[in-house]
Structure I
């Protein structure tokens, strides 16, 4: 068993893969393994993986037919042997001292998951900025907490991405937490599963992960049919909270996030898909307690989004578009 398993899904990222792997093999914590899941790459990613594996025996390669990010991460979880797990997308990078700091934090606090800050920048990390969770820089850096002990409002502020967190692998396996396969936005239900099951969550106010935004070829930059997956992901999140008997406590922030996600996709989806997407999110808008949602909204953009969703529930696509102009 190693101290940390890095799980790296790889699909056609030859342009960035070496930079990613370099950031992992040069970790100051040496007792690691790097599980690379080659998800049917058709470029030179496989060759790069093989070359690195010859240089560093800590690199383990899993080759599979293209099955998507969720399936690749799940395959990595099945293979991982570390006490802790860190997901790193193959077009991103990780601070070389991060594994040691996060390992020490998790051990000291006995955390099921450690959340931390991150950097993000454009394709070549231009205009890189540090991202943080300012609401928790105070009391939450000094103690562990859980979904039961936290106020419901805080759920909206945590980063959803699976990559900005450091997990105890035994905790994940004992609770049978895996990524939903066949959809994108898989981070939403995965985080809901983690959040509702974890007894000890801790936060460290340091940035370790370098997230590359808007890169060419990223599935998240494709505003086509896959945008519909946000609907299924939102339904799965609700299901996780209901199974954990936490729905009444967290209903408002979960529904607020659903509203924000659906409207963002509606605004950016391809024009020829917009009406169909509208008609699929419309049933989600029916039956919501808008007075309660409006009362709980703490940000102006939330209030505006809730008002738009309420309007969506009362009209058809053509009338909604006219009202938006």
Structure II
């Protein structure tokens, strides 16, 4: 099988995006928060975040493979020309790939949890692979459950960054670290990104259900478009998008930064693309139309993650820390 087929099976762009998001949460959000509390982060080891990213990527890759393993019949209907497992790759080989990738991810995750003395991390890297297995084998065919599992897993892939980093600080400074505002500040900011990712992923999963409705209906799945109809699903998607837009407007009023840079970013990078997404969802009729809307939802999430640069810039400007340890922002 050609290498590009393997890369398509593993969803390489999605894996790169996952690594990018975790790196950004660590380097562009968590680090400047610590610096505002007077920590010298220049000597921090990159080992922990490297292990976290590697473990997360392996688990996610294994999840993509097992998803295609269970979706052979549905993919044969929805995308016969793009089907890999069952056409270019035997199902037995796909199962072996899943076991190797997931096993590597779990081992790396458990190693990281041992190094950081974090039971929570160990719990995450044991439970999430199980969730992805049950999602692929059963949950994704059930009413709303599959959508929520993937949205929750996406949010968790962001929240593991402060979980890991605070475990490292706890190991070094003991309970004293939890008597400061550091944990609360980290979870508020990174939790905000995680919530945004949760809602965007939920929207994207519902759009994908509309795209995959023909094959899902043939296999007697109970996804939202099949149970409620496509029209009602579009209404629900639109309501979720409106909730996301309203949340962004509320956040723009609560941000502690001076000036209008954040508000302008939210308007042009969030609200306007979301309005375009609603339009694309309502005009969608073919799988290609829904795929276009799904792609836009990914772009919106990417734009949301990039706000971390704005956060770093404004934090550096107001607290006097160096922007990426390079210069003072005036």
Structure III
């Protein structure tokens, strides 16, 4: 890692106030008003954008909401990038008498922001769950660190599903790209809420619920008709590392986190496999998502795998993920 002085700049992205954090190696853009999302990580030497944006981009704050179900309403506002999924991730769930929508509230919440010497600190109070959230984005040289701290200000224990969702796109993602991760078990999805009784294979082998088999370490070309979803767990080491490498670009991204913080990771890959809404066969993205549990939806994590995380009243919990960019 190369130490560099941070340059702070206030700018505008699609009508949102944005904070640009720059070093000699990276330009990192954060949108405090929209979930504190990291919407861009650009390599300055090559101009390569690492993060993925859906085809409709980041909609401006004044865009009129479309009618529809909660998942569609949330995806309309997604904008891609690196998001915080809390206190729910994935499928919507009814908790404590209210809808915890698709991917939870934090990624859509407005945050107040202040500069720090190495980046930006953002804070918010959630409306549908009793949590305050602080999100620190720090940039140093070729490294971006996202640290999230939540406090249960309520009077009862609350089950949550907590996930960081960095999604990567082209040109980093392509048929030459390889994916490596600390040794782990690979669990399939449970679309019908029926847990599998089959033994989980070891990375990189994966069997989808339809019986198709994949090598998760290898990607394919855009519009190849491929869609994959898997849940990784039982990591061999306390420090988990996941590396996405494109030798054609001479560029790699490594994610690192503590197994204690996030004992699981979600692997989501789309290369034209979902022909209907929302991608219509036109998305090409890979997300490796450090997660507190699985599968998607806090109710399902609680009932199907027992991996929901309980946060006690007045308890404060902090989790961190670091991204490092290397070239050559």
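What follows draws every value from the coordinates through simple rules; no lab data is involved. In this text the structure is predicted, and so the values were computed from the model without any measurement.
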Inset, instruction - Have a look at I, II, III and say which one yields 12 for percent of Cα pairs over 36 Å apart, as calculated. - result: III
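I have -500 for helix-only ellipticity at 222 nm (-39500 (n - 2.57) for each DSSP H run of 4 or more, over all residues; to 500), calculated from one of the structures I, II, III. Which structure is it?
On the way: I: -13000; II: -25000; III: -500.
Answer by label: III.
Can you say which of I, II, III returns 84 when volume of the Cα convex hull per residue in Å³, for residues 199-262 alone is computed? Show your work: numbers first, answer last.
Values: I: 138; II: 84; III: 113.
Of the structures listed, the value fits II.
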